[in-house]
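The next part holds the structures, each set out as structure tokens.
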Structure P
Amino acid sequence: MRPLPLRARLLIYAVTAAGGAVLALQLPEVPGWTWIDLLACAGFAGAVSLAAWRLPIPLPQRTETETFSMVDAVWAAGLLLVRPSVLLFAAAVGVAIGQTLRGVDRYKVLFNVGQDLVGIGLALAVYGTLGASPEHPGGWLAAGAAMATYFLVNATIVSLVIAIAGRKPFLEVLLPPLRLDFLQWAVNVALGILVAVVWFSEPAAVPLLVVPLLLSYLAYRGWIQTLREHFRMNELATTADSISEQGDLTKRLAAGQGQEGVDSLAATLNGMLDRLEASYRRERRFISEASHELRTPITICRGHLEVMSLDPRPDEVRETTGVVLDELDRMGRLLGDLTTLARAEEPQFVRPEPVAVERFLPELATKAAPLLNGRLHIGPLSPGAIVEADPQRLTQALINLLHNAAVHTAPGSPVDLRLVPDNGCWRFEVADVGGGLPPGQEELLFAPFSRGSTSAAGSGLGLAIVRRIAEAHGGSAGAENRPGEGATFWFKVPR
């Protein structure tokens, strides 16, 4: 209640007090109740609490949630079947119990009880003024007119409180849900009058209405659900069109409260948008970094060619040619690495086949011999170990790891290559004693163009390629840091 404006609080207090006054006016009749009246009050209170507690139908409307129930059917039947004091006390008790069981805030419970009592009190006044017999069609029409009064009072009070609390125009709150509110009111009133008609004609037949009423409720709930999905689909379509037209991948579809149907679709689409946004950001960052890396050798080549004289000396030509060829070679290697990273997203990037590790790793050590100059040691191998992997991509990933160890360790320091089982996977490890990594760079080093704090030559794509190859095999890659001692870079693939 505290955040509400003063006018809204005063209106809520006034409605609650008016409801209490309506109930107080009926107190003199209570001592004259018969046991039938007591049973009727208990029965109607139970029906109201059940409809308010167990049978509500929520319908999200923009930022609000409108709750429908079949309580109006109870009011319509009560107008025709019981005395006014019985209906009013049943309303007060039933609404209070039902909404309390639903966990509604106690201030809202008091307000809802008050506005229901005011509406029902006015409906009883209209019904009594018309003076029709409840057993004839004239009484049914009178009950319909009385319930129309209740509907108008209820819709007006609730909309007025929301308008004041939300500082919105009254009609802007009242009109949008009015058509749907009227339709559900008409259905409920018709059901309530039907129950009363059956009671007057043959009371024993009333239990037979349980099945059609239950089916009506299920059909009613399905109808409300269909409307809800219709509104949600329109909302999703509008947001999706906005995202498409503006190209703003930061926007998201409004999340629903359910776990099925349209709400599940919205959650799935939001997850897809999250992945698209992340991919888009990675692509932009990748293009920016790639253009920077490619611009450097072009700038060097252009600078040397521009300063070369029109009639260069032979030594000047040799020097410039050597620099240009070196830079072009570097550019070629960079483009090759970029092509590998781009192709890693393709389904045919890897062609797995059984690889016998006892033969594969010694052959790999032979290929890597020029890199490590006798420093490579192969750890014990599991006899008969078979890895399901693409041998060319596996070679490429391990050569990159070995090259990384060769560049970042001191000459003569050992480098170990081993294969160990790891929770249903084979894990290739390249361990060095190069002093370890700066804290916090274990994951950063696997990002494209990330070279950490090293000044060694390179494009910064080697470890990124290792990770892409591992992921293409359904595995992963990473590093274990041993500060002050060394690091172990690993590449894991499923068995």
Structure Q
Amino acid sequence: MKINPKWNWLLENIHTFNGITADSRAVHANYIFVAGKGLAQDGRLFIQQAIERGASCIVAEDLFIEIENIHIVNVLDYREALSRLAAAFYKYPARNMRIIGITGTCGKTTTTYLLEAILIASGEKVGVIGSVNIRYPKMHEVANLTTPDPIYLHKILAQMLDAGCTYVIMEVSSHALEQKRVAGIDFTVAAFTNLSSEHLDYHGTMENYFAAKAQFFLNPRLYAVNNAVINVSEPFGVQLLAKLQKASGTTRVITYNVNAIAHKTTLAGIEINIENTVLHTHLMGIFNAYNVICAVKIACVLGINITDITKGLLELKGVPGRLERISTTSDFYVFVDFAHKPEALERVLQSLQQIKKNATILLVFGCGGDRDKTKRPIMGRIASKYADYIWITSDNPRTEDPIKIIEEIKSGITNLSTVVLEPCREKAIKAALYQAKAGDIVLIAGKGHETYQLIGSKKNPFDDRKIAQAILKGLEV
């Protein structure tokens, strides 16, 4: 990113500064303050505040001024500048590890867990950055964002390097790509899992959403991808492949088509035959076959042998909140899943039907507030297609009226005779578990691994898994 001589000077002298931030409230003495026009406000309006708090360098878009005793560096894109400065400030830790980025609507988290297990089985030290948590040897913390802001991201990468990590597996969200949070990082492998309706409140259209994902593979100035692993089982993967084939880049492209790979799934797990090798995993559901195949393809690109791949897949017992089976002595099955978008909900319901044919499915779910509203009736329609009994309840309503969200979900359902509207999530879960009979399947969807519920401005403790276990314990007495 060569904007002007001052930019080069700043990179060369980055370690003479005490810190870097894009938040004027976090500025301390001798800090670099990076400012530009964001989604909610213009950071340039807080330059004076940053200087008063001790900033000695201002990096900003379209700032053609001089301030006594303050270094001013003008840039074309403050987001890209922030990412590249963060990398420089932490001494480019990503350059000393192999970075794998996974993007797509569904499957990112599970694929990271699968690949992590394979790499550990091969003797590697692994760091993972994702929507459930950030983890590496002897360190584990809850994640706030799927892909962290650049400053924290490179700080974490530096810590992973210091801990001896040789690989980092990272979930890369469309928001992160649009906001250039991972700009300047070289990815040994980037994988595309799939694309379905999600985040349209942010991107506006599916075309924009796809474009955000596609730039990960098609914009080498921002994202250097050595190997691309693409799922061509679905239309958007085929589109991405066509774009990559037209590009004049040096990225090696590896594809996979789940429809051409033999696999079967039961309540015991999945069996997959890849190139005459039968692989087993404890994960369930046809949709997880996609994730397993993606992880195996990445592992092959990395040169991991089939013995370690086989061992790693078997050692992974499950993924938090991803079709996670709740232990019970009752004669019915209970699962918690993060499915909070139409395609994810449909996939998990289809999988449960296929795993246990003719089972009665009892579904508890809702939709998040202050998010894409168009998916609500669609999810209602999917629920009524696959579930026998439905409890529409609150997810994370945030600042929206829970009843209004529930009514919008209900609008997609034609047959309401087996539908209960219950805004209290705990009561909805309890009702479903009390109604379940031998052989039935109860699916509690939407929140998965989350340990909280966002109501208004409050973050209340709430874990579907713990709630279900407590209710089941009462039933077993």
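Work out the source of 120, 63, 40 here, i.e. which of P, Q gives that when Cα extents along the principal axes in Å is computed.
P
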- Message: With FRET efficiency 1/(1 + (r/R0)^6) of positions 141 and 381 (r between Cβ atoms, R0 = 41 Å, to 0.05) as the yardstick, tell me which of P, Q scores highest.
- Response: Q
- Query: When you work out mean count of other Cβ atoms within 10 Å over residues 125-132 for each of the structures P, Q, which one comes out largest?
  - Reply: Q
- Query: Hey, helix-only ellipticity at 222 nm (-39500 (n - 2.57) for each DSSP H run of 4 or more, over all residues; to 500) derived from one of P, Q reads -11000; which structure?
  - Reply: Q
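Which of P, Q yields 0.45 for FRET efficiency 1/(1 + (r/R0)^6) of positions 5 and 93 (r between Cβ atoms, R0 = 30 Å, to 0.05), as computed?
Source structure for this number: P.
Taking FRET efficiency 1/(1 + (r/R0)^6) of positions 37 and 229 (r between Cβ atoms, R0 = 30 Å, to 0.05) as the criterion, which structure among P, Q has the greatest value?
Structure Q gives the largest value of FRET efficiency 1/(1 + (r/R0)^6) of positions 37 and 229 (r between Cβ atoms, R0 = 30 Å, to 0.05) among P, Q.
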- Task: Using distance in nm of label points 7 Å out along Cα→Cβ at positions 181 and 389 as the calculated read-out, with 6.8 as its value, let me know the right label among P, Q.
- Result: P
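Bear in mind that the values in this text are calculations on the coordinates, not laboratory data. What you are looking at is a predicted structure, and each value in this text was computed from that prediction instead of being measured. Cβ atoms are built from the backbone, for glycine too; each structure is taken alone.
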